[in-house]
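K.L.:
Take a look at these structures.
Derivation of every value follows stated rules applied to the coordinates shown; laboratory data play no part. Remember, predicted model here, so these are calculated numbers, not experimental data. Cβ atoms are built from the backbone, for glycine too; each structure is taken alone.
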Structure P
C-alpha cells in the first residue's frame, strides 16, 4: 500500500505540468511599444492597447493574451494554429490596404501612440522579425488650437465605466477613432449602456474640442449633455414615404430630377 501511494502522481505536480504547458506557448505576435516601460502606462490605457492589438489580429482569429514582456512594453499574443493563416492575411491587409478594417485599426494605434507622446511601436512575429512599424501621430491630427464649445460625435458605444458619480463613456466613431467622454448623470449612463455595440448614436458634449482633418475631436474631459439614436431607416424607404405623401407635387413634374438640378444650380 505504501509503495502504491508513493508511486501515484501528485495532483499538484499534474497541475504544475499543465501550467507549464500553457506558459510554454511562444507568442505569435508582439506589439512592442518603444520607450515606455509597463509601469509607465496606466492599466486602463494598457488595456486599450491590448484591445486594439486584438482587433488588429482579428477577434475571429481567437488571439490569446500571453503576457507583457519588458521590451520597452511588449504585449504578447498567441494565435491558434488553425487561425494563423487568417491572422497573417489580416496583418498583410493592414499594411497594403489602409481603408480595410485592419488598416483603420493600424491607424488608430498610431493615433493612440501620438496621444501618449510615444514616438513609435512595432509588430513582431514569433521569430522576432519586424512585420509592421507604427509611427506616433500628432494627437487627433490637430490643425489648430482647441476651443471650448458644445459639439457632437457619431459612433457606437464600446464601454461605460465608473464606480462613482463620474462615469466614462467609450465610443468608436465613424473614423475608427476611440472617443472618451465624461458622464455626470447616472440615469443617462444607464441609457447609453443599453445601446452597447448596437445602433449608432449622436452624443452632444461640452468642453475642449480640437479641429482635425476629419472634423472636430473632443477632449476626454468633455461632459456629455445629451444623446440621440441615429435613425437607420433605409433611404429607399424614406423616398417611398415621400412619394406616398398626399399633395406631393414632385410627381406632377415631367422631369423632377432636372427641375431639382435647376433649383440647386447644378448643370
Structure Q
C-alpha cells in the first residue's frame, strides 16, 4: 500500500524492535498481565496476572462464564485497551510503550476484529463497510472496491453489496463484519463471541470460515461458548475470575502455505 500510513507503520516496526527482539518476543500474547477497572469505591480486577503465548497460525478458543475476563483479555491482545501491569505482544511487537495513535496504526495492519454486536457503520452499505479499513490505510479506491467485492463473494453476500446494515439479517451483518476484518489481510483474527446472536446455520457457516482462515495461515483467537467454533481449535483455554484455570492442547498446529502440502507446526 503506497500511503503515508503504511510508511508510518513500517517506521513503527523498525523503531519498536530490531530483528533479534522480533524473534525473541512471542508472536501474540501477554506476560504477567493485569487489568483493573476503577469504579469509584470499588476496584475490579478483570484480568489477574495472566501470562499467555499464542503461536503463529494457532487457533485458540477461550471459554468461561460471563464475567470471567474473556472480553477484557481479548481487548488487551488486540491492543484495544492498555494493561494496568504487564506486557502485551502483537506480531512480536511490544504494545506497552505505544501511544494511542501509533497503536491504532499498528493494529489496523495486524489484526482483524470481530465483535458480538457486529459494529458496522449504520450509514454505510455492506460494500462501503468493508472498504472502510482499506481507505484508512490509503489504498486506492479501485483496489478497495475490488477487494471488498471479493470478500463479499467469499462470505456469500455479493447480492447484498448495496444494502445498509438495518436491511441485513443478524447473520448477514456478522458475515459483513468478518469480511471487513479481512479487508487489510491481517495475520491475526480476534473474535469476541461472534456467533452469540446467530442461528445454527450461520454459526456453522462462520465456524467453517474460521477453520478455512486458519488453514490458510491466519492466527485465530476466539472467545466463545459455541461448539461450531471451538471444535476446530488447537487449544482451549478456560477463564474464571480473571485467571486462566485450564489450558488444554487439543491437536497440533497445521496450515496450508501457498497451496502446498499441509505443514506441521515446528515446536
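K.L.:
Work out which structure the value 13 belongs to, where relative contact order in percent (Cα under 8 Å, 6 or more apart) was derived from one of P, Q. Mind dumping the intermediate values first?
P.N.:
Details: P: 13; Q: 24.
Answer by label: P.
K.L.:
From which structure (P, Q) was mean count of other Cβ atoms within 10 Å over residues 56-63 calculated, if the value obtained is 22.6?
P.N.:
Values: P: 18.9; Q: 22.6.
It must be structure Q, since only it matches.
K.L.:
A follow-up question, please. Give the label, chosen from P, Q, of the structure having the highest value of FRET efficiency 1/(1 + (r/R0)^6) of positions 72 and 200 (r between Cβ atoms, R0 = 25 Å, to 0.05).
P.N.:
Working: P: 0.10; Q: 0.30.
Biggest value here belongs to Q.
K.L.:
Work out the source of 264 here, i.e. which of P, Q gives that when volume of the Cα convex hull per residue in Å³ is computed.
P.N.:
Working: P: 264; Q: 146.
Corresponding structure: P.
K.L.:
When mean count of other Cβ atoms within 10 Å over residues 208-215 is calculated, the result is 18.1; to which of the structures P, Q does this value belong?
P.N.:
Values: P: 15.5; Q: 18.1.
The value was obtained from structure Q.
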